[in-house]
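Where a number appears in this text, it was derived from the coordinates with a stated rule and is not lab data. In this text the structure is predicted, and so the values were computed from the model without any measurement.
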Structure P
Amino acid sequence: MPTRSPQEIRASVETTRQELEFSLNDLQSKVNQITDWKSQLATHRKEVLIGAAVAGFVIGGGIAAVAGIFRRR
């Protein structure tokens, strides 16, 4: 097993620390981008409006169906 000098170990630790710092900063920026709901809403405005319309139609139809069942009794 080759032995490394203390300087080589320190250099390796420093390189690893810098790589981890870069990875952490990259991850943090991606998480901030993904969890920014305002920009996600602006980006996917058409899809959100379609989803809201479908949800309203389904909920409204469900309420009307339940009300119709109770009226028939």
Structure Q
Amino acid sequence: MQLGTRWPVGGDVPPRVPEAVVAAIREVEAELAEVDTAQWRWTLTWLEGRPVVELDDGTRLRVAHDGSVIRDQLD
């Protein structure tokens, strides 16, 4: 696993992140419109060359082998 970067909710997504993942990030952020996320951050890592993006609340977005974006919740 390779560490990428962190950025705030609503901030600029790193340019290497595929558009499908960016769209999924924006979808999650839209669902959180009523939540105070001022202190929350996304963390980008790379696993087997594919991005894994995790929000401070445990929401995780990752790219599957077939290129689809999978969303799950870490406990």
Structure R
Amino acid sequence: MAESSEDTIADIGNAAGEIWAFLNENGACSMSRLVKDLNVSRELVLQGIGWLARENKLVFEKVGRGRTIGLK
């Protein structure tokens, strides 16, 4: 059975909350660290980052060849 839109949105919102809490506790980090350290799929991490970015809660900084994601 396909997942409903409400379930998907709730999953993305929950992932965004986990990302926010992780960044609040640990500071800025790479997306790969978020995927590794959170018990959330890569897809949901990306969607959660998008959610938080849309709410203007994140800052992205270029560090070397990569980027870090942190809270504003």
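Some notes on this structure:
- Structure (P, Q, R) behind the derived value -19000 of helix-only ellipticity at 222 nm (-39500 (n - 2.57) for each DSSP H run of 4 or more, over all residues; to 500): R
- Top of P, Q, R by Rg/Rh (Cα atoms, Kirkwood Rh), largest first: P
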